[in-house]
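Every read-out reported here was derived from the displayed coordinates using simple, explicitly stated rules and does not represent laboratory data. Quick caveat: nothing in here was measured; it's all calculated off a predicted structure. Cβ atoms are built from the backbone, for glycine too; each structure is taken alone.
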Structure 1
Amino acid sequence: MSARLDGKVALVAGATRGAGRGIAVELGAAGATVYVTGRSTRKQRSEYDRPETIEDTADLVTEAGGHGIAVPTDHLVPAQVRALVDRIASERGRLDLLVNDIWGGENLFEWDVPVWEHDLDKGLRLLRLAVETHAITSHHALPLLLRNEGGLVVEMTDGTAEYNRDTYRNSFFYDVAKAAVLRMAFALGHELGSRGGTAVALTPGWMRSEIMLEQFGVTEGSWRDALERVPHFCISETPRYVGRAVTALAADPGVSRWNGQSLSSGGLAEVYGFTDVDGSRPDAFRYLVEVQDADKPADASGYR
């Protein structure tokens, strides 16, 4: 990647693992100072009860060439988010990039269960984690981001606006959560555009996150072993791929042309020329429509 973000300050909200970690590390590789937040630390785990921590993410950012700073934050608690932004303002005096990647819903949604049978407490908790957190974070962080012209907000979701418009995402609560984040980017585009900022929604494809690899019983090095059981996993990508998408957007002086739009890692790779870590360019959402959802045999030829 030739894009450089030296001197830029980013906040990746929800950077413990998955896309958030991949984004933070790639921003670090481009030279940015990256504040990474989450609820899993070396002292205390969230209800996920997983080993990944924000301190580990911060270390990876620094090892990549940037400056990683871990700040434990529950983004459902406005006072904690306000304190986080006050700290960034005090230490750096600016915020150039906000990535709203807060999620926390993997253990809460129930696939192919209608809303009247779905556990209501879990569903409402999912919506709070996936939607309310983003609103709270934007409310507190955007005044700092708008101090300098050219600030960028990336709302992370699952699915492009076009794909989610036509596709039921297997759960009422999951579907609503992902659609809401897409609309947030659209609304923020209107509110930021006239004030010198840009907002976009961004989705990875089928991402080989820590949780996904564990679910399939493989590692990043052996992920192809899962193809016999899950053939369409052939289109999958690493979390670093969407990280490179964010880095390309943040380094683009003409990023405002994307304001309010729904974007994907695969689509942006074609525009900016970056690749995944293996040198390929997976275009998952084109593949999902043209191959998986069309009930064709799994074959990523021409899609990566």
Structure 2
Amino acid sequence: MGDGQFHDTDISTRTLVESLVREDATIDAGELYNVANALSMSDQQVRLCIKRLVAEGRFIQEGRGRKAVLRATDVTRNSLEPDLDFVRYMYSQDRGEAPWDGRWHLAAFGVPESARHARDSIRDSILRLGGAPIQGGLYVSANPWEERIHSAATKLGVTDHITTLTSTDLAIGRHVAPRDIAEHLWPLDRIADGHRQLLVAAEQYLQELRGSSRVRHLTIAVALAAEFTNAMEPDPLLPPQLLPQPWVGTAARAAVAACWAELLKSGPAQPIRLFRWYSSAISGAAADPAHTS
């Protein structure tokens, strides 16, 4: 993964633009184009994306070309921050600050066909929270998720069709032991493969960061955030007690944390928000993502 080689990192032009918003809610267009080029994106690709974002009211452009400044509108500023509660929680698990209490958290829904969109949306919400399907309309997680599920159900108007409960003696067919259940319900091998890819990328990025340019730092930051998201989105954040040990996700997240610590040393006068978001979440206190809205 030498200089300029980020071809395996799936980053959209829109994601790149939004990732380079600085603490003062602006983007230096020259810096944007340089980072885009390092990610094998053409100037035309960036120009079209900026044009779309301005038309959508997400940015205001001041100036032209590489000398322009993009200013994020209120709509954009309020929607950019990733769900850092989950980032805090996964690092808390790694530090042993969020041990499993032995409870399985179950959710069931029976939304009628007449509300198909709401039914699909609540199912998607449950899956995003790491839920695994047991059988028709019944899902399980090892983490508390009731508040988030009920919040989503309220927004969708299907609260009366949601049931939540906990169990300490869950059995799924012949699967009774908690670790056996976890292995049966979640594709742990595939999730581990994603973490291995993240670990390799983070270790290589860390070597490059000790002496790279400002543009290279920004390029690595954007690529690292994308790699992190790709690995973490399918991860149900199972507690260590339910995972094979040693778990590669722990090593991958430690490597990512080392990268963000190195990135912070660059100390630019106007850092991008991405630096603050991830560094604060990684070093932050334990937080349970299920108890925040």
Checklist entry - Where does the value 0.70 come from, among 1, 2, when FRET efficiency 1/(1 + (r/R0)^6) of positions 184 and 216 (r between Cβ atoms, R0 = 35 Å, to 0.05) is the thing being computed? => result 1
Checklist entry - semi-axes √(5λ) of the Cα gyration tensor in Å computed as 37, 24, 16: which structure among 1, 2? => result 2
Item to check | Which of 1, 2 leads on distance in nm of label points 7 Å out along Cα→Cβ at positions 104 and 272, largest value | outcome: 2
Next on the checklist: Matching task: 38, 26, 13 is the computed value of semi-axes √(5λ) of the Cα gyration tensor in Å, for residues 56-223 alone. Pick the structure from 1, 2.
Outcome noted: 2
Checklist entry - Where is relative contact order in percent (Cα under 8 Å, 6 or more apart) largest, in which of 1, 2? => result 2
Next on the checklist: As an exercise: FRET efficiency 1/(1 + (r/R0)^6) of positions 40 and 144 (r between Cβ atoms, R0 = 25 Å, to 0.05), calculated from one structure in 1, 2, equals 0.50. Which structure is it?
Outcome noted: 1
Item to check | Given -12000 for helix-only ellipticity at 222 nm (-39500 (n - 2.57) for each DSSP H run of 4 or more, over all residues; to 500), calculated: source structure among 1, 2 | outcome: 1
